[in-house]
Structure formats: structure tokens, C-alpha cells
Structure P
């Protein structure tokens, strides 16, 4: 595995691969890798084949964090991430610096941004108003440097994946965007680098995200007709409020393709929620299915 820090070096490698007709898989990450990230690497390898190249980008992107958020404290574990990537068969670990990604600094340098204006308005976009502009801009940069054939994202960040798919389509990137299933702990908590912030007591409380999803899943599966989203949201709110260290940010029900609100919930509707567990903000989502 090769460790690359230079943006220019990464771009030259990508151009060389393209001239050779190699398929390239990109897995964008902010590091602090866990089993969920490594499942994305496996997806990328399957898509490009043994002769292709798999690139993992490791970059804590400052432009998707608001000033009050956890950019400075976000876990950074380069040596451990390097070991995990090597063991997973990654070809290139690309770790760019802010000065190369945002010449002049992330706040004073860029005057060109990429903004998705539809899918990014609600849920995370409402809770974190500058977040998706930063995501869309950095993903566009990653695509332009690595020139991937396929890019793999995780379903835990469902709205982010939808935004990336839309910008890929709208900006005519010749890239297949793959959204891989969420990887969960045995108790259902979605794997996340931010789980490391949780104390043991908070970690136990955090399972309420999955419990809320399972509660709604059971209600929808057992219902003979669609249910009001306002009723289900109230039930989720009561579940969350029963946990002393947990505060609900939002719970929403929506059409999976358009992300438009669903006043009535039935099998096929998607559910997403965000909660604060102590000082840590966690998100989760799931498609609501019929009874099996």
C-alpha cells in the first residue's frame, strides 16, 4: 500500500491509471476507521476487481463543520488507519493537507463552492445549515483528483449519499455511486467514529436510536393501513425522552428517492433520526419494511 500526501501526486497516479484503462474505486473517509469503513473498502474492491485500484481518502474536511462543532476534537488516528487499510488491501491511502485542498485556508481561501439545493434542505441540512455545501464541495474535489470509476459511501449517512448521487448526476461525473449497507454493533448501534466520544453509560443510552427504529418497524409491519407520521414521531419522542442522557434533535419520515416528507407511513417509507447523547450527536436511518 502506498501513502500519498500530495494532491499533485495523487492526481498524476489517477491519470496514469486512467491511461492504462484501470478501474478505480474511491472510499472517502474522515479517518478513525472502523468495520463499517472497511466494509466500504470491500465493496470497492469487488467493483473494480483484483486488477483495479482502491483509494481510501482520509481527510477531516473543515468546511463541513460549523464553528461550534467537533472539528478540532474529531478523532485522528493515522497510524492505526494506515494499518487497517494495509490489512484490507487498499492500494493508496491519500491523506491530503488543508493547504492543498483549500489554498488560502478553508475560511478565507475558496470562493467557489458546490451546493445541492433540493435534497440538502431538510434533516441534516436544517440542523447543520453549512454542512452539505462543505460535503458537496469536498466530494467534487475528491472526484476531480482521484478520477474514480466507482465511489462507495455508507447508508448510515443516507441524506449525504442522496446528495452525492444527485451532484454526480447533475454535474455529469462518469462515476458509479454505490451506497453500502449500514454496519451495526451487536446491540444495533450503527458504527460511527463519534461513538468513541461516548462514556460507558452514554454508550448504553445510545442504543435508543436502534430501539426507536425497531419500534416503528414493528408498528408499520403490523399495521393494516398506513400510519400518520405525526403519530409515529410522537411515539419516538416518548421513547427518547425516557432516556435521561438523550435528547431528540429530529425524527422524520420521507420518500427514499426524493426525501420529501411522508405524511402517511407505510412499507417503503424511509425513517431518519438524530439525537444528542450527552454532548455527542448521533444519526441513524432505515427503510421501513413489510412484515416477513
Structure Q
């Protein structure tokens, strides 16, 4: 049976560089019913501005429920949560400002396209957030070019006449047009071919590294997680069970497989090398492993 509702104001000591602070965040579906289902239990974590954090866990582990709290799609039931200075324990947090600052890109975001033209679709955010009409097209142009599309070429096209990869980019532009400080991605590469996946992840990394956007990525692809994330937070049955850099997490092969998650190919290879007494510097992908092995060989021949 769910606990009695208890929302705790966020402490005033949250540091300016903290993007997300959660303390004992707990949530149940149908909380007022005796048959309510607990989805999150005592989630406590801090995510700093500019981090690239991956959330992983099997289906039903609680990760999607957690991220939907970040822009108040799900309202706080128990515990405390502060996002970019917004205390979500308040009765009336500034939801418009919060949702402008926290951009959500759901799985298959192209299904949310609706307008007659690309320009109209991308401008929906600024219109909704009260941005002066005189600024809409310039903001849309910036966002569309940021995702790698030619503004003049696509602005008057129907989004439904674009390729699958182009639709995904337009959907991203519709979120980026509001210049969010936090970008929440739910399986951002689902359904894309290998080249499409590579291009989307390059875009996300660019936003993170060059513009300082905090990225929260939900993913089932452990190879993508290993190659891109600074930290990996693992959910299991509504609880947070690991919060580690990927290179440390995926050394725990037995624990990872016990949670029905895969060990990334590069991590598995590096683990075998370590067991053989060969320790490489931190490597995120095959190219970096190859370069590290070549440097090791050259050093041994010197």
C-alpha cells in the first residue's frame, strides 16, 4: 500500500552548478488506491549542469517515470525535487518556464509532427511560450540549421514529405528552438539506421560539449551509453542501484547481466585485456581502443 503523501521542500543549499537535485523521490501510480503500484522508491541523486547522463534499466524499472518528473509531466508526490532552481514541491511552480528550460524528446518524436510546414511546426514552441512573433522565424532558422538541415530548402515543405531521418531532425529542432538548458532524450535513436543513429548522437554530443546543454538520455543500447555518457544511472524495480562512470560500471559484468542488460562490446574487450594484465586508458569506442593498442605497441618497441 502506498505511503501517505509527504512532499518536502528542496533545501536552499542547492549549488548553482546543480541542474537536478532529488532527495527520496517516491512515486506510485494510483497512489490513493490500495492497489497502487510503486514506480519509484527513495530516489536521491544530483546531476550537475553540463553533464551527459544515461539512465538505463529493464522495462518498468522506473527510469521513464523519473524523467517525466523533470518538467512536471508527473507531479511530485513524495520527497523533494529541484530542477534548474525550480522547487517542484511548491504548489504552483512556474511550469511554463520549467518546460522551456527542460526540453523533452520522446521516443519516435517525428510522430508528434503536426503542422502544414516545417517552419510552422518548429515555431510551435516559441508561440506556446509567449515569445514575440517577430522572433519566431529567426529562432526556427537557428534551430533547423543546428540540426543540420537547410532552412531555405525545408521551411515551406510539409514535414510529412521528409525522409525518416529528416523528420527526426525537425522534431529535435522543435525542442531546441526554445534553447533548453536540459535535454531529456527517451531512446533518441530508436528506429534509425546506423548512419542516422550516428548523426543524431553527434548532434547530441555537440549540444553537450560545445553549448553546455545538460543531457539526460534514456537508452537500452549499452554501446551508445558506453560511447557517449559521462555517468550511467541504473534503475531496477523503481530503485537506483548504480551511479558510476561507464568504464567502472561495465566492469561489473555479472551484475549487469543479472539485470538483463548487455555489456558493451568495447567494454567487454577491455575487460578481457585487463584480465590478461593489459590496462588501457579510458576508451569509448573501437577507434580509441585501436589507437591505445598501437601506442602501447609502439611504447614496447621503443
When FRET efficiency 1/(1 + (r/R0)^6) of positions 137 and 241 (r between Cβ atoms, R0 = 41 Å, to 0.05) is computed for each of P, Q, the largest belongs to = P
note = From the coordinates of one of P, Q, relative contact order in percent (Cα under 8 Å, 6 or more apart) came out at 17; that one is structure P
query = Quick one: log10 I(q)/I(0) by the Debye sum over Cα atoms at q = 0.07, 0.16 Å⁻¹ came out at -0.27, -1.36 when computed from one of P, Q, so which one is it?
reply = P
task = Taking mean count of other Cβ atoms within 10 Å over residues 177-184 as the quantity of interest, name the structure among P, Q where it is greatest.
result = Q
Structure (P, Q) behind the derived value 13.1 of mean count of other Cβ atoms within 10 Å over residues 217-224 = P
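Here, each number is a calculation from the coordinates, and none is a lab measurement. Fair warning: this is a prediction, and the values are worked out from it, not measured in the lab. Cβ atoms are built from the backbone, for glycine too; each structure is taken alone.
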